[in-house]
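Chemist: Following this line, the structures themselves.
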Structure I
Amino acid sequence: MKKVVLPKDLNGKTIFVAGAAGFVPGHLSEFYLKLGAKVIGVDNFITGSRSNAEYLLKEYRNFKFYEMDIIHELPLADLKNEKIDYIFSLASPASPIDFAKIPIEIMRVNSEGTLRLLELAREKGARFLEASTSEVYGDPQIHPQVEDYVGHVQINGPRSCYDESKRFAEAMTSSFRTKYAVDTRIVRIFNTYGPRMRANDGRVVPNFINQALRGEDLTVYGDGQQTRSFCYVTDLVTAIHNVMFSYGPGPFNIGNPDEKTILETAELIIKILNSKSKIVFKELPKDDPVRRRPCLAKLQSISDYRPQVDFEEGMIKTAEYFKSLA
């Protein structure tokens, strides 16, 4: 497979980002605005942050934003005469607390919402990238995870609204490529962290940092030996960029292969915050994956991607962000 040739700038290009007020898509939008592109963002703020959208509107004149739910609509009238070059499907809530609160909304945005975005890509002749997830592997029985592994997913469990709808979104994306020759890409995102995460996100990093900042005990589920491979958000955006401008549809695993236990993560956060917090252990939630680490060989076969931000450096930056909110 040919190596990706990345553009030096994107002046004159228009990029459509679904979920633009969210954590990763907000960073992605800013990345492309800095490259000179016009970015059109949509978000219904079900989990996205108004402050993220307001920041981009304030800082970048090439950012246009619509508050709307892509399950029901897109700004088609305004886009009628707009040339769109690239579409990023990043609108899905992705936190465990969301799985319990808004499962139907998650399933609909990854099915009906993805369909709307693909139809827009077909109409505009735009390249389309579906941001899928490592959750399509479920609680994996092979390690590290490779893209041709079909997964070990519980279709009726507490995480199934996300796992299964993302598997559907991948299938829909592939079907549009096969039937309509839409130029598609698929990435599978592994655990990502960094500034602008939701404080009440429910995921490991914000949970631990905010517990430590409040001087509360850090809650570790199970024995803490389950693993995650945490990728700093700027590295993840770089990986997405590499895939969007690659020559193949994927799917591509993206993230950081530096595998850490949950207990190691808790201990590091206590250390960098000089916190008096203790660690307490609670029962492991149902269907919580025991191990997570991406095999990046496929991504690295088409790009020069290597994560640049190490674990401790990224955690310090993220902790500083949450401190600023206190």
Structure II
Amino acid sequence: MRITAKKSGYSRVFVIAAASLATLLLLVILNISLGSIPVPVEETIKVLLGMDADETYRSILWKIRLPRMTAGILLGGALALAGYLLQTFFNNPIAGPYVLGISSGAKLAVACLLMAALGRHGGVGSAALIFAAFVGALFSMGFVLLVSRRVRRASMLIVAGVMVGYICSAITDFVITFADDSSIVNLHNWSRGSFSGASWEDVRIMAAVVLIASLIIFFMAKPLGAYQMGEEYAQNMGLNIKLFRASLVVLSSVLAACVTAFAGPVSFVGIAAPHLVKAFLKTAKPMIVIPLCFLGGAIFCLACDLMARVVFAPTEVSISSVTAVFGAPVVIAIMLGRRAAP
């Protein structure tokens, strides 16, 4: 009986993984083909295979849509994994980089760096952006950790994170509002969240950061499983709790910082994607959840980015507006489910 149930569980995981990959592939095709200027499928195939194709279509795909699509996959997966780590750390399904104010802290640090550097040096390197975002994320995370030690109620922790987010966002808006340089004024679009403007250089850097961090998280699957059973159980299994908790903070901050540095704050993906993945899988085993969580975040962001570009084309909606429309109901469902639970 147990063997049959185990086989059934593996079959379920295989079906969901296959369906997720198929959905991701479909979204990739739609994202590079649809937009204010539709690209015929045959032209897309020619460009991807290096065959002779219309130069206009080639330019659109290689310079705009392909790097943007790749950034959506990487950053969507990063957000989902950051949310998964934070939910594990706080043992709270509503924890996420956006709700806890971590993304807003990173956004404030990046905005201040850009304000200080653009006028003097004319530009800022990607490494500096990620570092500034990481510092801002750590400061916000540190405040949330201090609050978590003084209050035991999860609702108060979430409220504290939301307040941090509002404060950081208000200061960021204040900084951007009084900017004079046109290149700095354009930060307004970035501050609302967008995958637009991603270049292949940006993609290479974010791929290095996100994939290395994701690989480390995957190899932490066993200690994550032990930690989910309780700190006492994890200690008995030989896990260094302080070091492990610190690694969760650093990794989630690095992932959230990378997203904010390149795309601005993107809301609710870090909460919705892990929750939906675990709900479909009917399991919380990290070895299974981690890779599918990355896939789920990529699918969520690609779908939302497609709608942000296409629904009101040629006008583009911020990615955070679309992710909030679909992610907020998931958060409400989680809260109602926890309230109804005995």
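Each value in this text was obtained by applying a stated rule to the coordinates, not by laboratory testing. From a predicted model like this one, the values you see are computed outputs, not experimental measurements. Cβ atoms are built from the backbone, for glycine too; each structure is taken alone.
Chemist: Consider the structures I, II: one of them gives 4.7 for distance in nm of label points 7 Å out along Cα→Cβ at positions 35 and 243 as calculated from the coordinates. Say which.
Modeler: The correct label is II.
Chemist: In terms of relative contact order in percent (Cα under 8 Å, 6 or more apart), which of structures I, II is highest?
Modeler: II
Chemist: Work out which structure the value 1.01 belongs to, where Cα Rg over 2.2 N^0.38 Å was derived from one of I, II.
Modeler: Corresponding structure: II.
Chemist: Once distance in nm of label points 7 Å out along Cα→Cβ at positions 11 and 283 is calculated for all of I, II, which comes out largest?
Modeler: I
Chemist: Here helix-only ellipticity at 222 nm (-39500 (n - 2.57) for each DSSP H run of 4 or more, over all residues; to 500) has been calculated and equals -11500, so which of I, II was it run on?
Modeler: Label of the originating structure: I.
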